[in-house]
Structure I
Amino acid sequence: MNDEQILEKLRAILAEAFEIDPARVMPETNLFEELDLDSIDAVDLAIKLQEMTGKRIRPEDFKSVRTVGDVIRTVQVLLAT
């Protein structure tokens with residue numbers, strides 16, 4: 001799965017779970033400041049990513065995630081393992 005495919009899936013997840021307009025979801029978009037996600041939303045997002053990848057995300061791997069691009073990189077790492 002390439003970055004663009006991950007971004008498209010992430011847009012779908014954010015639209016469905018958090019009612020975020022997919023047009024607002026760009027790699028440089030900050031999840032917390034621009035998309036108004038909070039820590040509970042971040043946990044929900046991590047769970048959705050686990051379902052998408054079939055891999056467990058360790059909390060320490062997701063702590064540094066701030067932007068959509070960070071999420072894409074985290075998913076790439078998960079898929080590579």
Structure II
Amino acid sequence: MHVLVIPRDHYPDLAALTAAGDGLLAEVAEQAAQVANDEGVAETGYRVVFNTGAQGGQTVQHVHAHVLGGRPMSWPPG
């Protein structure tokens with residue numbers, strides 16, 4: 001499973017979202033947890049990823065969280 005959680009307000013990356021201090025980061029995290037619950041992976045485990053900057057894999061300049069689950073995740077990622 002791979003679902004994106006995308007805030008409506010524009011922030012170019014996670015740092016900008018965090019600096020806004022308006023509670024939106026907490027809302028994105030809550031929505032990611034809700035997606036994991038709705039998709040049935042909350043109990044077995046899931047990963048939430050924010051790609052930030054070119055070397056971090058960010059290709060879209062609008063912050064969004066990737067919710068990944070439904071399979072074993074390896075470490076380190078990438």
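Every read-out reported here was derived from the displayed coordinates using simple, explicitly stated rules and does not represent laboratory data. These numbers were taken from a predicted model, which means no experiment stands behind them. Cβ atoms are built from the backbone, for glycine too; each structure is taken alone.
Looking at structures I, II, which one was volume of the Cα convex hull per residue in Å³ calculated from, given that it came out as 94? This figure was derived from II. One of I, II was used to compute mean count of other Cβ atoms within 10 Å over residues 7-14, and the result was 14.1. Which label is that? Clearly, the read-out refers to II. Given a value of -8500 for helix-only ellipticity at 222 nm (-39500 (n - 2.57) for each DSSP H run of 4 or more, over all residues; to 500), point me to the structure among I, II it was derived from. For helix-only ellipticity at 222 nm (-39500 (n - 2.57) for each DSSP H run of 4 or more, over all residues; to 500), the value -8500 is produced by structure II. For relative contact order in percent (Cα under 8 Å, 6 or more apart), the calculated result is 46, so let me know which of I, II that is. For relative contact order in percent (Cα under 8 Å, 6 or more apart), the value 46 is produced by structure II. Between structures I, II, the calculation of distance in nm of label points 7 Å out along Cα→Cβ at positions 15 and 63 yields its largest number for I.
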